[in-house]
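Throughout, read-outs are computed from the coordinates displayed, never taken from laboratory work. Worth saying up front: this structure is predicted, and the values here are computed from it rather than measured. Cβ atoms are built from the backbone, for glycine too; each structure is taken alone.
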Structure I
Amino acid sequence: MSDDPFKHQRQQMLAEIAAEAALTSSYTGRTAFSERVMQAIGDMPRHEFVPVELQPYAYLNRPLPIGYEKTVSQPFIVALMTDLLETDSGDVVLEVGAGAGYQAAVLARLVKRVYTVDIIEELALGAERRLKRLGHENVEVRVANGYYGWPDHAPYDKIMVTAAADLIPPPLLAQLKPGGRMVIPTGIPDTQSLVLVEKSVTGGLSTHEILAVRFSELEDPGAMAGAA
């Protein structure tokens, strides 16, 4: 990437992620994120996932708006959630909340296959086009209400949810493979927590609150896919 105009900004972003990981280690239990995760984020052209007028700000460690009252998540949060999943190269992963496709693209660098859904048709179709243009052939996008997951390809080794639910949706718990992990923000607005869900090999569930966060809300179970 010798001609990469964002090279310095990308390196600065990685330094800020590393610094924030150290500062939050008492909450997350992680003083640093895995080299695989940092490499995937460092190689990802985040400027391709934001509106053109926001590209100069693409590598700031902050969320950026992508329309429809949605954002592309803060790079630190993307790194944290990805690291908490503890992905393996053979994993099949479900993502709920495709948005612009940034998180799916990061996951695609780390796992075998990513299935991602978004209830907003314009965002899902935009993510699909962007991911294909950038060469992420192992991602499939669907317009759907993420509360119900994507049962056709279940069970999943890992599930990543990028919208907050008051309670963890039962369909997502059912679609998580025994031995799997899910990362999901839960709670009402202003009191959300990032939660790690682990399903034992015998199907038992345990949850661990990681960090206070703020995400847009997961659509109501009765909401229709394709509605903005």
Structure II
Amino acid sequence: MTESRKTARLRARAGSSALIHVVSGKVHLEGMLELPENAQGIVLFAHGSGSSRLSPRNNYVARELRAAGHGTLLLDLLTREEDQTYETRFDIDLLTRRLADATRWLKEHPEAKRLPLGLFGASTGAAAALRVAADLPGKVAAVVSRGGRPDLAGNEELARVLAPTLLIVGGADLQVIELNEKAYRELRCGKEMEIVPGATHLFEEPGALENVAALAARWFTRHLQ
């Protein structure tokens, strides 16, 4: 590990962390808010179907983002009971409403409201992230999708997204590549699509998730100014 990398990790540990709750309708969504010292921006994670804020993949990416100087909020968009139901996992309208409520919560938080906001979406969470970016253009500065289903956001919503958007897909995830290419054509914002060679849907191959984290960190560092 280089000296600058060690310094970045020390800076990330020097900040604050707190278990928080976001009220959305009748539910309280639990999440972990972590802010490194002198954060440049903050990234709100939208987990995919069957996942949670404890996802080891998203937690790894979050640690790398904090090392790069960005705060993170990992939030459960569904309750445990809701996450047991297939239909609820793919209820993009519900995920979008709750992610929008979390976005508004961050914009009112004393330590986070001054920071430009990025959204990191995985699987169905990517569709919710893009819809929120379309609906709240003044609040979302950048979006990253990891192995996402941006196509589920809908063509009209994709065309309304203003925030620069990065789509990351595994090179062996052929069906999802096709769906991402379809969504990419509908986006009118600044956009890029990165394919991680040899990676499957969960990026479990050696070095694949590290590649995702590096791509996401560069994108957010560039756009969360």
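Determine which structure produced the value 3.5 for distance in nm of label points 7 Å out along Cα→Cβ at positions 41 and 121, calculated from the coordinates; the candidates are I, II. It would help to have the intermediate numbers written out before the result.
Values: I: 3.5; II: 1.6.
Value 3.5 for distance in nm of label points 7 Å out along Cα→Cβ at positions 41 and 121 corresponds to I out of I, II.
Of the structures labelled I, II, which one yields -12500 when helix-only ellipticity at 222 nm (-39500 (n - 2.57) for each DSSP H run of 4 or more, over all residues; to 500) is computed from its coordinates? List each step's numbers first, then the result.
Numbers: I: -8500; II: -12500.
Working through the options, I get structure II.
Out of I, II, which structure matches 11.6, 40 when Rg and Dmax of the Cα atoms in Å, for residues 113-184 alone is calculated?
On the way: I: 12.5, 36; II: 11.6, 40.
Label of the source structure: II.
The value 1.00 for FRET efficiency 1/(1 + (r/R0)^6) of positions 25 and 105 (r between Cβ atoms, R0 = 30 Å, to 0.05) was derived from one model only; which of I, II is it?
II
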